[in-house]
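Scrolling down, you'll hit the structures one after another.
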Structure I
Amino acid sequence: MAFGKIGQTLTAIEIFDLVRTDLDQVEREIGLESIASVDAITYIGQYLQSGGGKRLRPILVLLCGKMFGPATPGLTRIAAVMEMIHTATLVHDDVIDMAKTRRGRPSINVVWGNHTSVLAGDWLYMQAFHVALRERNFAILDVLINLTQMMVEGELLQLERIGKIGVTEADYMELIDRKTASLFSACARLGAVCANAGEEMEARLGDYAWNLGIAFQLVDDILDFTSREKILGKPVGNDLREGKITLPLIYALETAEPEERRLVETVLTDGNYDQVPFAKILHILNRHHSIERAQERALSFTSKAREIIGGFPESAYQRALTAVTDLVTERDH
């Protein structure tokens with residue numbers, strides 16, 4: 001990954017090294033804050049934390065904050081808060097989607113059941129707010145409250161559209177704005193807030209991360225069709241099986257033949273690939289070049305993110321935030 005005039009490259013490991021010590025503290029914070037007086041919540045918290053993950057959201061908080069100075073205890077706490085909120089959303093998503101696996105392991109709704117999982121997700125949300133409240137900073141709470149409302153709205157919009165084949169690109173973008181991009185944007189903004197970087201820097205970093213988040217979700221939805229289960233950590237073709245029409249399919253359906261449309265509708269109705277094999281759906285996507293179109297769309301958002309972050313003073317953290325845009329689009333899971 002080249003970076004124009006500075007000619008430097010940063011790998012995922014080099015990015016991670018910039019925040020390694022801080023991330024260790026984030027992990028400790030999450031572990032401590034996930035201990036509850038009810039054993040089931042503690043066990044679920046430990047299970048979720050041990051499942052790993054990219055930790056991209058706390059990394060965003062840390063990189064954005066450290067552009068303006070050394071990490072503070074408040075910055076690492078808010079990074080932990082954002083990972084806790086993200087985890088809570090995954091718990092609720094898995095219950096709603098009746099998911100069987102997450103990150104290559106049984107999802108917690110499979111292990112503990114829906115009722116316990118929903119309540120554990122609720123507890124984790126509230127615990128994240130409890131930790132954030134210790135900062136005594138209304139700007140932080142304002143971002144978090146707006147974020148939570150956006151994500152809940154996104155989940156409700158998705159439920160309204162489950163199983164419907166007529167989802168448009170505008171519908172889809174509205175959904176991923178709320179469900180994914182808003183969280184990325186909040187992470188970057190909160191990094192700036194914790195560093196007292198000022199409203200202008202906060203807004204610019206929020207725009208950078210919003211574009212990054214849109215690209216991230218686009219790539220996620222592409223990988224749902226193109227990756228392998230062992231790499232992805234969950235079944236491929238899962239979105240359509242769950243009744244979700246994502247951008248690759250939206251593009252394909254714009255020019256699909258009636259018979260191709262009928263095949264997609266059959267999977268939506270059945271909730272499985274028993275009558276219509278996944279390979280047939282993949283053939284439709286390839287025939288209409290819709291995966292390539294979705295990839296180009298993702299690259300347009302990472303280009304915008306790079307343009308925004310390129311306007312910040314050069315530093316190791318600014319270069320890392322530039323490199324993150326490539327990691328998002330080049331990943332395989």
Structure II
Amino acid sequence: MSNIINILGKIYTVVDTLEKITIPDCWVMRANKTGLGNGEAKFYVGHDSNSLRDFFGNRPFRILCFMLKKDLLSFMDDCKDEYMMPEQNYGERNNFPTLWNDRVNEINTFPKCLKFVSSEQNQIEGQRLYIKSQDKPYSLLRKISLPNISYVSVIKLLDSQTSTYYYYFRPFIDYYGEIYHPKTIMQAEQEDIKSSGGESARRAGQQEYRKKLLMECPSCPMTTIADDRLLIASHIKPYVKSNEHEKYDSKNGFMFTPTYDHLFDRGYISFTNEQQLMVSPFLSKRTCGLLSLLDGKKIRLLPVEGREVYLDYHRNIIFKI
């Protein structure tokens with residue numbers, strides 16, 4: 001990942017990232033709960049450990065936090081289908097479409113940067129580490145989050161001018177391993193079957209897409225693995241967001257091994273038109289080290305020509321920054 005990040009015109013040094021804190025049912029507001037109770041304000045961030053202490057600080061810590069309005073609006077856009085077509089049995093499931101509009105309107109009343117202070121819940125004994133805040137942005141995050149399918153990533157930042165640490169919180173949606181809502185995927189597949197002239201024609205189109213893509217990208221540019229049994233035809237502009245031509249355009253894809261397909265598909269890596277690797281700050285230093293991900297590294301086997309428009313879409317819409 002890059003060591004430097006520009007947020008609303010201010011430069012920070014990225015210290016490290018806590019990649020995923022799953023949002024439990026017990027933490028969200030009552031309307032979003034799938035179980036009983038009213039919800040609790042303390043947020044479990046992980047099992048107490050040396051690495052977590054290095055990240056948050058010694059007991060009892062108090063941290064300066066913020067979220068960005070644009071991230072919250074992006075989150076609401078990503079989970080809109082769940083609000084409109086709920087898969088889970090939420091407390092106010094029948095009112096979810098109205099709640100989506102209400103919550104988007106509420107987010108729009110906040111400034112670009114939503115600041116809040118969180119404190120460790122030092123009174124809780126044991127090895128489970130909790131935080132809590134009395135500030136409105138923290139309550140807003142509890143209000144918009146959906147249990148089980150949303151999570152929070154936190155980037156620890158250093159303002160070198162003031163030697164102050166800040167914690168950048170951002171919510172994401174994950175539909176049990178899928179990026180898009182199940183009904184959205186089903187609808188895209190049904191439309192594809194209809195436009196292709198049937199299921200068999202659709203499968204033939206997918207096979208032809210993979211065949212052409214293998215000719216243009218015969219190996220994973222990240223690992224150089226060329227065994228096609230281990231390669232996935234990864235769309236640059238996602239399948240569910242592509243039109244009929246884009247879905248089967250071989251220029252709208254790369255061949256990746258599964259790990260890099262996952263990273264690229266979910267926006268944890270992207271590429272410049274000069275074949276340079278872009279690594280999201282929402283990956284931890286440990287993950288980047290284990291996978292040898294170096295921001296700015298030249299990926300010489302990456303076939304960029306003809307893919308510039310698709311890559312521009314990926315950098316601006318999919319890449320997590």
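Every number here is computed from the coordinates shown, using simple stated rules; none is lab data. All values reported here derive from a predicted model rather than from experimental measurement. Cβ atoms are built from the backbone, for glycine too; each structure is taken alone.
Here are the numbers for this structure:
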item: Label whose coordinates, when distance in nm of label points 7 Å out along Cα→Cβ at positions 114 and 298 is calculated, return 3.2 (choices I, II); result: I
item: Per distance in nm of label points 7 Å out along Cα→Cβ at positions 98 and 146, the highest-valued of structures I, II; result: I
item: Given 2.8 for distance in nm of label points 7 Å out along Cα→Cβ at positions 90 and 306, calculated: source structure among I, II; result: I
item: Structures I, II, by distance in nm of label points 7 Å out along Cα→Cβ at positions 66 and 170: label with the highest value; result: I
item: Structure responsible for 33, 25, 17, with semi-axes √(5λ) of the Cα gyration tensor in Å calculated and labels I, II on offer; result: I
item: Parent structure of the calculated result -9000, given that helix-only ellipticity at 222 nm (-39500 (n - 2.57) for each DSSP H run of 4 or more, over all residues; to 500) is the read-out and I, II the choices; result: II
item: Given 26.2 for mean count of other Cβ atoms within 10 Å over residues 74-81, calculated: source structure among I, II; result: I
item: Mean count of other Cβ atoms within 10 Å over residues 250-257 from the coordinates reads 17.5; which among I, II; result: I
item: Which of I, II yields 2.8 [distance in nm of label points 7 Å out along Cα→Cβ at positions 162 and 226, calculated]; result: I
